Structure P
Amino acid sequence: MTTDETRRGAIEMSLAMLMSGTIGWLVVSSGQTPFNVVFFRCVFGGATLLVVCAALGMLRRQLFSWRMLLLVAAGSVAIVGNWVLLFAAYSRASISMATTVYNTQPFMLVALGVLVLRERVTMSAIAWLGVAFIGLVMVVRVEPAVLAVPGQYLEGIAFALGAALLYAISSIITKRLKGTPPHLIAMLHVGLGIVMLAPFVRFDQLPASASGWIDLVVLGVVNTGLMYVLLYGAIQKLPTAMTGALSFIYPVVAIAVDWIAFGQRLAWPQVAGAALILLAAAGVNLGWRIVPARRAPAG
């Protein structure tokens, strides 16, 4: 892998994470229900990814099989449900807190890896899980944030945890789709999402202003279609450690956007709890050891 490729991958990953960090702002600004937002994200994002897949020659019949379609359908249920829960959490626990709690997903993935794929877990990963749990307790024990709906803060935290679990499930399913172009998987996910969500859309509550529609179009075209193209392009060019490190641009940007756009200021216990969760997630993603590896017996 050349230095130019790595540099280009780092730029693509950084841009993708910057886009990801502004999703909460677009969701809240649109004024739509979570089902409406995710439906139109799938519509506009699906149209963008369809063009991309067609241009890259990914609509060939040999790329499709019944096994692939069944796995994609299961993954679509998980990823679309993940979006609905996460977007519902924004209005209840604030963008900052929902995003922070959502970053417990590496631990969900580790747990599913152990249960489903029989992967081994290190003592350091377990220790990092303990750090993240302490952070989560600090976050949950704080009074509702400025944007939280009274009485629904804990519900928002639960939604964010549910979203993280569904994301981990979709990742496990996607691991079984080796050989299928990721852009094609993403296109099929959102395409099936349109069908799944159509019965739940409130067509009588669509945006009444142009700005609301602009939020939805940008969310679909830029923060879904273009973001996936950049993200998957970066993953192909970068070492895993750098991909994991750059992924933490996302929660930092989301918290900054929440502060700048909505005046959301975290209490000090929330800041400390959020820092512990993000530190622990970084430790798992980047393989940091806090428990020394066992030495092999001499002789």
Structure Q
Amino acid sequence: MIAGPTAVGKTDLCINLAKKFNTVIISSDSRQFFREINIGTAKPTAGELAKVSHYFIGNKSIHDAYDVKMYESEALNCINDLFREKDLLILTGGSGLYTDAVVEGLDHIPEVGQEIREKLNALYAKEGIRPLQELLSKLDPDYFNIVDKQNPQRLIRALEVCQGTGLPFSSFRVKKKVSRPFKTIKIALIRDREELYQRIDQRMDSMIRNGLFEEAKEMYPYKDLNALNTVGYKEIFAYLDGEYDKEEAIRLLKRNSRRYAKRQVTWLKRDKAYHWFHPDEINSMLSLIKDQME
């Protein structure tokens, strides 16, 4: 597993590692699954994809019903097939929930009455995301500290469990690991905050030059789809709705990307099994991998 915050350098490193071990890359990035969105999801370029075989890149449509349970099943089937030919595979992505689902399995989260979800959806439709944030911060501050606070689906899912069971959503996230027929080496990439934030801003500038606003405009008719409820598109949709000007949209794109990176690091630091490296420390990573394989 190669994990790390957005723009830290996962793609380049994974390609280098895959070439050294003559293996393939399995993506666990929950936005790179969708074929219609490319620039805003920072998908590997055609040139990068040609260097090493990638799986779960552009394999779904934004119109498909797809969730982490489906991904877990499909990814495990793919991994089982690939292990017939390879001794080592590389799993990478910025979506911690999806990565953890493959390696450790999913927690059992109880289903609750539809009426609770409908009330929360109505609250969101009427008053926006802030009431959801405020309510979850009171009912489950532990989960609130790590959740994507700009993702209404995640907030509503947690709140419906809190209200339907009377218990914090985090109390069901027990991380009871399942047995998998493979060993996992966990590597997390990190840079100094100033260096990382500079890379995030530079990558956003590059995305904008390469047509991010134009891509978002094409996706605007589908802005309510869950696949598009993500940093990089939401800010531009609001700009297209006239909520603010382009300069403010760019400021928010960069700010929200930095905040997302901070949440990703917080998520990863919960797991003490990770070995942390700067992306340039490839020789140290190679030594770790070889030692663990032996």
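A value of 0.55 was derived for FRET efficiency 1/(1 + (r/R0)^6) of positions 84 and 212 (r between Cβ atoms, R0 = 41 Å, to 0.05); which structure in P, Q was it taken from? Intermediate values should be presented prior to the final figure.
Details: P: 1.00; Q: 0.55.
The value was obtained from structure Q.
Consider the structures P, Q: one of them gives 3.6 for distance in nm of label points 7 Å out along Cα→Cβ at positions 12 and 132 as calculated from the coordinates. Say which. It would help to have the intermediate numbers written out before the result.
On the way: P: 2.7; Q: 3.6.
Of the structures listed, the value fits Q.
Ranked on FRET efficiency 1/(1 + (r/R0)^6) of positions 60 and 124 (r between Cβ atoms, R0 = 41 Å, to 0.05), which label among P, Q comes first with the largest value? It would help to have the intermediate numbers written out before the result.
Values: P: 0.45; Q: 0.95.
Ranking P, Q on FRET efficiency 1/(1 + (r/R0)^6) of positions 60 and 124 (r between Cβ atoms, R0 = 41 Å, to 0.05), first place is Q.
Looking at structures P, Q, which one was helix-only ellipticity at 222 nm (-39500 (n - 2.57) for each DSSP H run of 4 or more, over all residues; to 500) calculated from, given that it came out as -16000?
Q
Consider the structures P, Q: one of them gives 14.5 for mean count of other Cβ atoms within 10 Å over residues 4-11 as calculated from the coordinates. Say which. Show your work: numbers first, answer last.
Values: P: 14.5; Q: 23.0.
Comparing all candidates, it corresponds to P.
With relative contact order in percent (Cα under 8 Å, 6 or more apart) derived from the coordinates and found to be 26, which of P, Q does the value describe? Numbers along the way, then the final one.
Details: P: 43; Q: 26.
Comparing all candidates, it corresponds to Q.
Read the figures in this text as sums done on the coordinates, not as results from a lab. Since we're looking at a predicted model, the values are computed, not measured. Cβ atoms are built from the backbone, for glycine too; each structure is taken alone.
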